[in-house]
Structure 1
Amino acid sequence: MTAVERCQVAIVGAGPVGTVIATLLAQTGIDVVVLEAGEDCAQDLRASTFHPPTLEMLDTIGVTPMLLERGLKAPIYHWRDRHSGETVEFDMAELEDVTRYPFRIQCEQYHLSRALAAGLEKHSNAQMRFAHRLLTFQQDDTGVDLWIETMSGIDRMRCDYLIAADGANSIVRKWLGIEFDGFTYPERFLCLSTEYELADKLSNLAYVNYVSDPDEWLVLLRVPSVWRVLVPTDASLGDDELRSDRIKNGIFDRLVGDGASVQTQHRTLYRVHQRVAKSFMKDRVILAGDAAHLNNPLGGFGMNSGVHDAFNLFEKLEPALKTNKPNGSLALYDRQRRTVTHAFTQAQTIENMAYIKGGADEAHSKRREAMLAIKSDDSRRRAYLMRQAMFESLAQAAAIQ
């Protein structure tokens, strides 16, 4: 019989969350293995915003300089009224007294996970295993047994702890039987990527723009290679129609006036969820990132909150591993991150959606007035910036014991 391999921590998923927690563990001498079903770190085109506290965290593992070099620095973002053309501008430079990174970095998330995956190869106590798919697991009082599908067969592994960073469809969460409460927005979102320079047609365009409109709201985001245009879709239309030239041309006709001239590099449809797992852990198996919580993309909180999960979990898990004893603070990870997910991330992304979605003209007008009131009041504006930059969520978590 083939010997069962042993490690201290197995991590399922080589996205940003999995590679961050693996790097944190590896740098402190923990024996860690990352299992990824794909052939490499997936080139996910959705997440692209790194908030100030996330940049500060990632600086501790040496990867922020790469993001600064590859990404676009975006201190300013806009809430724009599409009908009137009015722009409400917010400048994160106002937070320079609380962070050395008073800006967002716009950079595709796969640059982070690929850089960290490559960096793990430098650690003799860390392994990246692509094309390794977790099939199932069993845990007992002292560890977790894993069954892993590879190209040549089924491997066995035993670890002290298993971390699920395997995304929205987490097999680990499903095997644990943990409910994933919440809802799914009825409309799907269409993300169009284009090298067409929107700023040539739209005056005073920031790198990050939330465009409010009762009829068709938009998010316009600049990353180094392309503009991304995010729009809601008509639920009655099929996939092929929603990705068609007719739909694309109509969106850009309304945006820049000549949709047929705009070439797109990607046309991606996806559903958007607001869901939170009822528990982020069960004994020696722990959920993080999208495996534990999902939210709409407005505000760029999804990937960032997953990275915050990783750092919070590391603080609790390292002592348990060093002493080889289960640590009560792991339950604190669950309380802190799950509570903040409900109280901050879910609430704020739903509110952000309401602000740009608009609805009836009267509701749209009230939301516009609310944004202008925030902008004009120094204390409210600062509180708003701290909230949108995710400092508030971290303070909320730290206050939970």
Structure 2
Amino acid sequence: MPIEFKQTQLDNGLTIVAETNPDAHTAAAGFFVKAGSRDERQKLMGVSHFLEHMMFKGTARRSAADVNREFDEIGANYNASTSQETTTYYAHVLPEHLEHAIDLWTDMLRPSLQDDDFDMEKKVILEEIGMYEDRPFWVVYEQAMEDYFQNHTLGHRILGTNHSITDLHRNHMRDYFNERYSPDNIVVSLAGKLDFNQCVDQIAKACGSWERTEVARDYAPPTPHATEQLLTRESVNMHYIIGICPGPSAQSDDRYPAAVLSTILGDSEGSRLYWKLIDPGLADEAELSHQPFDQVGVYMYYASCDPQNAERVEETLDHVFDTAGDDLSSDEVERAVSKMAMSMTLSGEKPLGRMMALGGQWLYLNRYMPLEDELRRVQSVSAGKIEALLTTFNFHPRTVVRMTPRVMS
């Protein structure tokens, strides 16, 4: 039997999508909530990530220990993550355990949010913030996002700040949960060997009573800024640099040539930055990525090197981006396309990969795209399409943040 796409929506707006594959040996389920740091008010910065942690602290039916034990009992590969725009909960299991995995998530997504759990987890979040403050890349990244997006909520820190987390109260989290974890703001994605109708019946019984809030995301566009900032620290011995500039959004067809261009210029191996900076030993790391957000996108580049090589490394970065369309050969494009197609195919061979792709597609595009269609779009990218892209997105304006060792007096 062939792979089939199926989709339905409950009366309360909860969307369920699936790619069924009777020949698969596993099944995956994910709950995609359209809630991230972008959707937080300034004083609630970090609440989405904090709330993700609280989902594992127990429900009216299960304790935190029960949650961990039951996932272990079914041998699940499970986790959760929070980004600027999405909070995702997923499990990858043998088909006979999919019903149990769905039962766990539908229960956990209506958590107890007890005071004791909240206070204890607040300490964990503050410790996590402190841990990331000791990571130079993370410090430079957060500063670059804040500088680029200025007052736009895409510049919010996913973990929040010491101040925002310390001041956060459980009732603030409860209000945010009631608003954002609305069924019409959630997509359930399924993939692999499964009975779609049976899954829908189970989800409808568990989630059909959830009340919708008609919540909507604020799509006010950011205004890119060309700024530079230098951070210094006595505790670092490397030079770090991150640059951000405009790129295509998640909804733009330009995201395909943008992804291929990023592979050509800044993949971790075999790219122009690799051969100009990594291979000759000028930099330890040098990469470029395209990050498509909801209705907006950016390019982000990152490099780290010995401070004595900083000037040469930054000159090389500028040269690579300013001459991105020069000498762009069909062979170079074909190599990047093949590399991307291989990565997409490997991910798509697993129900977990297809479940993730399907959930993201529906959340951002509200439509289904088979793996074969995605591959065709990538494989249709040519040097001409990349050159056309560069007339609109030419790596300017750039927001640049650097961190370098502080010279001891």
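Taking FRET efficiency 1/(1 + (r/R0)^6) of positions 4 and 116 (r between Cβ atoms, R0 = 30 Å, to 0.05) as the criterion, the top-ranked structure out of 1, 2 is 1, with the highest value.
Who wins on mean count of other Cβ atoms within 10 Å over residues 124-131 among 1, 2, i.e. which is largest?
Values: 1: 16.6; 2: 14.1.
Once mean count of other Cβ atoms within 10 Å over residues 124-131 is worked out for each structure, 1 has the highest.
Between structures 1, 2, the greatest calculated value of distance in nm of label points 7 Å out along Cα→Cβ at positions 156 and 300 is seen in 1. Upon calculation of FRET efficiency 1/(1 + (r/R0)^6) of positions 212 and 332 (r between Cβ atoms, R0 = 41 Å, to 0.05) from the atomic coordinates, which of the structures 1, 2 produces 0.25? Only structure 2 yields this read-out.
Out of 1, 2, which one gives 2.6 for distance in nm of label points 7 Å out along Cα→Cβ at positions 108 and 132 as computed from the coordinates? Going label by label, the one that fits is 1. When FRET efficiency 1/(1 + (r/R0)^6) of positions 20 and 268 (r between Cβ atoms, R0 = 30 Å, to 0.05) is computed across structures 1, 2, the figure 0.80 traces back to 1.
Taking distance in nm of label points 7 Å out along Cα→Cβ at positions 28 and 76 from the coordinates of each of 1, 2, which one would give 4.2? Derived from 1, not from the others. Computing FRET efficiency 1/(1 + (r/R0)^6) of positions 244 and 308 (r between Cβ atoms, R0 = 30 Å, to 0.05) gives 0.20 for which of 1, 2? Label of the originating structure: 1. Among the shown structures 1, 2, from which was the value -10500 of helix-only ellipticity at 222 nm (-39500 (n - 2.57) for each DSSP H run of 4 or more, over all residues; to 500) calculated? Derived from the structure labelled 1.
Values in this text are rule-based calculations from the coordinates and carry no lab data. Please read these numbers as outputs of a predicted model, since none were measured by experiment. Cβ atoms are built from the backbone, for glycine too; each structure is taken alone.
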